[in-house]
Structure P
C-alpha cells in the first residue's frame, strides 16, 4: 500500500523493471485463474486469486515458507520476489 491502493504492485527497487514485474505477475495470475477454472490443483492457496494484492501476499508467504515449491511452480514470480526481497535464490 506504499504506492497507494493495495493492488499487488509494491514500490520496486530502482534496479527492478516495472514492466517485467507487471508481466510476470499478470501472466502468473492469468495462468492460475485458468488452471482453477479447469479444476486443476494450484501451487498456491486459491485465496491468492481473490485479487492482485492477495496474490502478491500469498506468493510472498510462499516465498519465505515454501521457496522451493514456489521456484518449481512459478519460477518467474520466485525470481521477481528474490529481487524484491533482496534474497539469494535457492
Structure Q
C-alpha cells in the first residue's frame, strides 16, 4: 500500500494539502489553507502569560456586539402541506 504521507521513523506524521476546490468567490483554493481573519488582533504576551487569549477575548467581544442587533431569517411557521403527489 502506498501512502501519500508516510510516517516518520519516530512515529510522527506530516500531512500536506492534496485537494483543491473552487471557493464561494469562484477562485481556486486548497485544503488546510485556513481562513484569513477580518479583524486583526495582535498577540498580547502579558495576557498569554496570565493564561488569557487576547484573540479569543476580542472574538467574544465582537460576537456579543453582533448579537445585540442579530436577526435570523429562519421561518417560524411550517409551510403548507402539499395537496398533490410530487409537489
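Every read-out reported here was derived from the displayed coordinates using simple, explicitly stated rules and does not represent laboratory data. What you see is a predicted model, and the numbers here were worked out from it, not measured in a lab. Cβ atoms are built from the backbone, for glycine too; each structure is taken alone.
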If relative contact order in percent (Cα under 8 Å, 6 or more apart) is calculated from each of P, Q, which structure is the one that comes out at 11? Q
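Matching task: -18000 is the computed value of helix-only ellipticity at 222 nm (-39500 (n - 2.57) for each DSSP H run of 4 or more, over all residues; to 500). Pick the structure from P, Q.
The structure behind it is P.
If you work out mean projected area of the Cα convex hull in nm² for P, Q, which one comes out largest?
Values: P: 5.6; Q: 14.5.
Evaluating mean projected area of the Cα convex hull in nm² on every structure, the highest lands on Q.
Taking mean count of other Cβ atoms within 10 Å over residues 61-68 as the quantity of interest, name the structure among P, Q where it is greatest. Working shown, then result.
Details: P: 14.8; Q: 9.6.
Comparing P, Q, the top value of mean count of other Cβ atoms within 10 Å over residues 61-68 belongs to P.
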